[in-house]
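> Presented below are the structures under discussion, each in the form of structure tokens.
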Structure 1
Amino acid sequence: MNRKNPFIEGMLSVGLLFALIFVTFYVPVVSILSIWFLPLPVMYEVSKNGLRRGLAILLAGIVFSLLLAGLIGGLVTVFFSILGFTMGLAIRFSKSVFAMLLSGSLVNCAVLILYLAVSVLLFGFNPIDAAKTAISRSVVSMLNQMGSILDQQTSGLIDFYKSQIDYLGYLAPALIVTVSFFYALIVELIHLPLLRRLHIVTPEWLPFRLWKVPKSVIWFYLAVLVVLLFGQLTEGSSLYIAVINIQFILDLLLAVQGFSFMFYFSYVKRIPAAVTIIVSVVAVIFSYLLQFVKILGIIDLGFNVRERLKKNN
């Protein structure tokens, strides 16, 4: 029986992966949830039985998804399966949750960039340009309808929104990085508890209140601000695109630092966690409040406020 167990486990993993692929592409309502579980069979096999078993499950899933759902299904399965394979390797080699998150994010970035390159070079289709064109047409149509109803000129508003759409296009690299990070984070949050239930030893998360970004982030942020203020950048130039993308990523990191500090402050001062969660949700919904959260992150990072709070308590 001991010799049969690995084979039976492998067959169960393949069966689970096939079931998840079928549900994801043929049961629309359930697919919203099932798609996030696609990495589970591969992650389990890699973390428990090693690279070869995980690679075999990954290849089986890709072939089945291509036969069942065509090219799009294969691309989706490749994305999530490679993410599961990478995180499974991190568990196999006893890496920390943040090392898992970093490796998963980097793999996601690589796969998304590869997909984008193939789409542009082989099929002549640029999803970013297509999205910009679709959004621009929708905005122009909406503003023209509003103008005809209100009997007002909307040319100024159209120019403003077109400039904002162009700005979003410049941020495409940062958006790819952000999407890659959040996909890896969601998969990790879902799968680590499941793997523990399956008797896989997985790393533990630090409480969010103890999360801290490297102190060097604040110096990079100051350098970017100096370049933006005094660099006389030309909109659309390579340097301009690079700087605004770096600024976007640094803004997110400082916002994470600010939210973490808020939870640390509430923990030290014994403020109910529900209050901090509600405040955080409001800050995310009303995006201009994120500037205050970012300032909190800068103050905490620059002046080591947590240590002062710790000493005072």
Structure 2
Amino acid sequence: MKPSFLGVRSFAEYPLEDLVPFIDWTPFFASWDLIGRYPAILEDDIVGEAARNLYRDAKAMLEQLVAEKWVKASGVVGFWPANRDGDDVVLFADEERKKEIARLHTLRQQIDKGEGKVNSALADYIAPMGTPDYVGAFAVTAGIGEGDVSIRFKRANDDYSAIMAQALCDRLAEAFAEAMHAKVRRELWGYAKDEKLSADDMIAEQYRGIRPAPGYPAQPDHTEKRTIFDLLEATTHTGIDLTESMAMTPPSSVSGLYFAHPQAEYFGTGKIDRDQVADYAVRKGWDLAMAEKWLSPILAYDPLLKAAG
């Protein structure tokens, strides 16, 4: 299904209060080393009391953060005609699909999964050349002003509140990604116009489509973020930037892609061998050493031993 528009649309100063219902609290507790699913963790025999105290403080600060607008949230989304080319996804300037404007590089699982089981790559979820298809991308942040808030608390020797504010901004950024994905599915792309899911259902990912992100198991190469940022002009629209190591700043930011394929699901590439790394290097325009550097966490071999051999 064709999105309601092609190109980029920004959402400056998105209302913080609209993000609160989308907060997933379970990772919040994990960031404080309290392990358990929300809301059950609040009644846990071991960590329940600590979780309740933390939650009480978090809710109080969140209310103040939103009411007084300690931070700002901004986002940008975009959609482009797209098709699969091997394990790459080609994005085009328009519906004529003659001018390539970007190429997303994906990696394929290489583990032996047994007879009849497919080794997945994200490119599998995009239609081949000749069949119209589309890809979306997004970048959102709830961290504009986050650093100033943290500094203010630290200058008051209140490290607890500084850490709490950072944790809440992180949760709001993830909530923004969830809220925007819902808006994309129901309105901006519209492939799930009749979707009626609660915030809890969305946190549980009970919807069609995925939003894979560079640096995560399905695409461990963080440098693919640069392509997304360039397509979206993300820094101009949101204030989010990328460091040399491809970390997003401010830290309370989320970026990734939108795939609408009804069978699309998350997966991990697992370890990959040198043949795929060499192929990936060619596709990226890198030498082998560069590919091995960025893919080092998932290499099924030791590059130094291979070079010595």
Structure 3
Amino acid sequence: MSLRALYDLPAPAKLNLFLHIVGRRPDGYHLLQSPFVLIDWADTLHFEKRSDGRLRRHDLGPALPDDDLCLRAARALQSASGSTAGADISIHKHVPWGAGLGGGSSDAATTLLALNRLWALRWPRERLAEIGLRLGADVPFFLFGQNAFAEGIGERLRPMHWPEQRYAVVKPPTALPTGEIFGHRALRRDTDPVIVAGSPEEAGHSDVSAAWVQRFFCGFGRNDLQPPAEDRCPEVAQAARWLEARHGNSRMTGSGSAVFSRVGAAEPSRATDAAAGFDDLPPHWVGRMCRSLVSHPLGAWAG
């Protein structure tokens, strides 16, 4: 019997432990270096197969734009594969948008993984990633299946070993448009590239150790997008100060406006109290205590 539906599929958010802009391509895309870490703040998606070829989205929480990334991902896969099947896609949005947490990109990746299985396409991960990259630079990471060190425009990914950690994440009410932050006059685009391990030749093939990333997170690593974001939205700086006062460190993720602090190692035997420590947040701000993930919950769904 063919598969008819897939329910309760997660689309986890991510944090950029640091984000350096090291150059710009002739086509305008920015070149970066960044450790991407999955966290347990996630949207939930449900998929039901349709025989009429139609693609429909149903919002179970906040209303999304009419043509969001998950619908675009479904259309792209349908077109590339020639599938005559369709799908009803229901999404319960938990991860805030305009936050730099990758929520929309993660929804798109989960959609590609789910429909690849629901439509019995059996495409390998690399083929899905080609579609993902056309949708957005973060989508290939969420298809990668594990934490990664990203280079290029985000499509060159290397496995990164990262122990489970706890992070306090705060999102002011303002949503920041990614394009506006990348185009800001204050953006630095000439941060010196770092060599991850050994020679440049070795760096393209070896895994990235947690000790190396930890050194940059605690040392000179930074988010080059943070000054433009703070100029555009002073609440980003306010969130950074709020977290710094409580945890001794803070950094914006992605293009903002969410800011996070490293709180400490996660205890495997204890669940995270997501609401702990956020009683005095300013009105309309969102705060959550998160745990990092070792791998994507759907990481084994594509070869």
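Bear in mind that the values in this text are calculations on the coordinates, not laboratory data. Keep in mind the model is a prediction, meaning the values are calculated, not measured.
> Could you tell me which structure in 1, 2, 3 was used to calculate helix-only ellipticity at 222 nm (-39500 (n - 2.57) for each DSSP H run of 4 or more, over all residues; to 500) as -10000?
Details: 1: -28000; 2: -10000; 3: -8000.
Among 1, 2, 3, the structure yielding -10000 for helix-only ellipticity at 222 nm (-39500 (n - 2.57) for each DSSP H run of 4 or more, over all residues; to 500) is 2.
> In terms of Cα Rg over 2.2 N^0.38 Å, which of structures 1, 2, 3 is highest?
1
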